[in-house]
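Given below, in the form of structure tokens, are the structures.
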Structure P
Amino acid sequence: MTETHGVDAAETAARTAAAQALRELHGTRARSAYERALAACRRAGVDESAAQAVPDSPVGRAAHALRLAGRSLAALTTSAPDPAADARCARNAAATAALAAQLAQTREEGEGAREALGAALAASRAAAVAAGGAAAGKDTALNAAADEAEKLAVAAAREAGWR
């Protein structure tokens with residue numbers, strides 16, 4: 001019985017370590033996307049104080065999404081690691097960044113803004129794919145693709161002057 005208990009404890013420890021590693025991966029991507037969202041909102045002149053409980057404008061939607069993404073990120077520091085939930089947090093932050101990029105792009109002309117929007121949308125899609133499916137948040141290839149899309153979105157946002 002002791003041997004079985006030791007195996008169970010080792011398996012539990014391995015699962016906990018894997019979940020923590022995934023939390024760090026998803027958390028890093030979520031924080032990056034949130035920073036992009038903040039920068040794009042700043043560029044568009046949107047502040048979180050413009051958030052509306054029932055958004056009826058692009059500004060209200062972007063500010064509300066920014067507030068919700070910030071709360072989700074805060075929850076990552078207090079909750080137990082959960083790869084599916086953590087991946088959804090990263091997905092939501094990426095969607096917030098895409099919404100903010102849409103708003104910022106409407107307020108300025110130029111190829112850089114269009115490319116930043118395209119990269120933000122691609123990062124949002126990749127994060128959604130990584131968060132979905134049967135292996136929600138655990139698929140190595142999907143997470144790698146989402147991480148790469150996030151890096152490209154950061155570079156495009158920087159090129160557009162949004163970071």
Structure Q
Amino acid sequence: MKLNDYLESLKQLTLFKDNEHKGSYDYLVNWYAVRHPKHRRYYYVSSFLVVILSFTLAIVIAIGIDDVSKLRGIGSALLALVTSVSSVFVFKQSWSGYFIAEQKLMAIKDVYDEALLRAKLIESEDSEKALKIAVEATKQFMLGTSEIVTHETMGYFASLKSPGPH
């Protein structure tokens with residue numbers, strides 16, 4: 001088998017399809033690229049709300065006037081809600097995990113592309129060695145991509161806090 005035939009045949013595998021195919025490399029990179037900025041914003045907004053609500057609630061409690069008892073209750077409920085949502089969805093963990101996964105996926109693709117470039121450069125001199133380089137690089141790329149996604153997913157779920165007593 002020739003190197004170009006091998007590389008062309010890879011397009012049959014899910015990982016090498018376009019970004020419309022769930023599980024393809026392009027789909028995975030896009031998935032992380034879209035989500036990490038959103039989760040960064042969710043993290044900042046929820047943190048900001050916790051600070052503002054905590055400060056407001058502290059002032060309301062310090063005033064101690066009976067007319068603000070409803071405000072204290074509403075403030076406490078909002079603070080509990082924002083804190084709970086932030087705790088359950090661990091926005092900081094998802095933001096950083098998604099960003100790191102995206103960066104690792106791009107790095108592993110560069111390593112793969114470099115190996116394929118090496119294979120193409122030596123193909124005219126040693127087509128068998130070129131094919132071996134491409135096959136090994138493809139294997140490492142596929143395994144590495146799977147490891148990156150699995151590690152990010154496991155890290156995210158390990159950081160989730162289930163409601164209730166522990």
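Listing for the model above:
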read-out: Among P, Q, which structure scores highest (criterion: FRET efficiency 1/(1 + (r/R0)^6) of positions 45 and 125 (r between Cβ atoms, R0 = 30 Å, to 0.05)); value: P
read-out: Ranking P, Q by distance in nm of label points 7 Å out along Cα→Cβ at positions 77 and 149, the structure that comes out highest; value: Q
read-out: Among P, Q, which structure scores highest (criterion: volume of the Cα convex hull per residue in Å³); value: Q
read-out: Comparison of P, Q - label where FRET efficiency 1/(1 + (r/R0)^6) of positions 61 and 117 (r between Cβ atoms, R0 = 30 Å, to 0.05) is highest; value: P
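Each reported figure results from applying straightforward, stated rules to the coordinates on display, with no laboratory input. None of the values given here were measured: they were computed from a predicted structure. Cβ atoms are built from the backbone, for glycine too; each structure is taken alone.
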